[in-house]
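Each value in this text was obtained by applying a stated rule to the coordinates, not by laboratory testing. If you're wondering where the values come from, they're calculated on a predicted model, not measured in any experiment. Cβ atoms are built from the backbone, for glycine too; each structure is taken alone.
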Structure 1
Amino acid sequence: MTAHPHTISPRPAEDAADAAGDKLSLGSRHAQIQKLVQSKGFVTIEQLAKEFNVTPQTIRRDINMMSKAGLIQRYHGGAGMGSSTENVAYKERKILFYQEKKRIAQMVAAQIPDHASLFINIGTTTEAIAQALVHHKRLRVITNNLNVATILSTNENFEVIVAGGLVRHRDGGLIGEATIDFIQQFRVDYGIIGISGIDLDGTLLDFDYREVRAARAIIDNSRKVFLATDHTKFGRNAMVRLGNIAEIDALFTDQAPPSALVEVLTRTEVKLFVAE
């Protein structure tokens, strides 16, 4: 049998366009798409493809990813604002921006000394932080996140205390009056919280009123509060107000926030940590 050499077909024009668009990093493009959608309310696929010099197929993939993350809403022919009442499913949040969350977690862990006491709340970013903390020494951790408790309990030198309350089956979070009462019994060195959205005026936003009340108790009973979130939460809409970014001591993220939010951080003297 005669072997036939493989022929190499020329690269399609759309691949060349995508290569040009790739000069703008995926995360940066997503952030700019979100900004355009917020300013215009609705943007067509054709408009976005032209704006970023990529193919419509690439924009459709972007919209699908961002829609799953709850950042925008996918519509026929384009994208609009996402829901302010419902978060994306936990299983999807677990894998979205996984590497970015790991880098954020490493920064937070570097700021936590051994022998410290901590609150850690509900969220996939705080679970990544728990993983980054497992090699610390003699931490005492109070959490309303069963996943965080499971991760940290692998270190025999840690004391891990789980708050009581109603278990939220979708993500292992503990919420309710019993959770709040339990948290209020402690005063710890560091409170580590995640968030679903940060308005550009510094308002902290989330979806579940009961989860917000637990996070509020953590803020009120921590000597220092660290907020950890990836860049997609900047400007993201959610219905329930937790508080203001002025109430935290440091923000840890993977990309520089929009200039309006940076101004708020500077004015309120909140330290900003951005992963390389």
Structure 2
Amino acid sequence: MSAAMTTLTAPQADVILSARGLTKRFAGFVAVNGVDLDVQRGSIHALIGPNGAGKTTCFNLLTKFLQPSAGTITLNGRDITRMPAADIARLGLVRSFQISAVFPRLSVLENVRIALQRRRGDSFDFWRPEKVLRALDAEAMERVDEVGLSSFTHETAGELSYGRKRALEIATTLALEPEMLLLDEPMAGMAQEDVARISALIRKISANRTILMVEHNLSVVADLSDRITVLARGQVLAEGPYEAVSKDPRVIEAYIGAGHE
């Protein structure tokens, strides 16, 4: 076993999430092939690459929506390779999805309150007395305010603009008190004004959290990310700050040759 592999058995000083040799095979096709990844605590780390690079598969492996064919994943030095997604969420690793996931007929406040109810235990407590649920309102309002939706507290979620729905989804994620957020294409399908709003929100919430995101908008990646990992054909092609990665001839060739998403 190499020195790099042995460090996985103990917490690394500044690394919150780590993968070594991460591999996923589908009926003979290798979608992710031996990926090594370290996400620094307190950073915004972007995972990018051209079409078919393996970004989504890698993201699903890290969040345990897929089980790896080989390799290991550690969170705060703890091996989570075979843990189910729900158990990992309880450890503080929480993901969002590319498609906004809110309850459209409930208010903004009620959506966040449901997330708070989930944090209490195994039940969503739908049938508990209203007085009991109201006790969660103050904390729910804190999360609503944190994502800039205090003016929309009692508005039905389904009536929000797309960008504000994404902000609400982030609020429900924050209600779970994550130490690390994994954002799956947070800017997908957004108008430019919403992109600016959500970018500012991501920067704000990263103040005391770690964020790993898959994102296709390279201007957003350049603006927000402390570090970038570029995948191509299921493997790590380059890694580093945007200024260095964007000038790497291998990265330029991969994007020009395949066309980025």
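A few notes on this one:
- Origin of the derived value 14 (relative contact order in percent (Cα under 8 Å, 6 or more apart); candidates 1, 2): 1
- Answer label among 1, 2 for the case where FRET efficiency 1/(1 + (r/R0)^6) of positions 183 and 247 (r between Cβ atoms, R0 = 30 Å, to 0.05), calculated from the coordinates, equals 0.75: 2
- Looking across 1, 2, the calculation of semi-axes √(5λ) of the Cα gyration tensor in Å that yields 33, 22, 16 traces back to 2.
- Structures 1, 2 were shown, and distance in nm of label points 7 Å out along Cα→Cβ at positions 71 and 199 at 2.2 was computed from 1.
- Read-out FRET efficiency 1/(1 + (r/R0)^6) of positions 47 and 111 (r between Cβ atoms, R0 = 25 Å, to 0.05), computed value 0.05, structure in 1, 2: 1
- semi-axes √(5λ) of the Cα gyration tensor in Å, for residues 103-238 alone from the coordinates reads 21, 18, 14; which among 1, 2: 1
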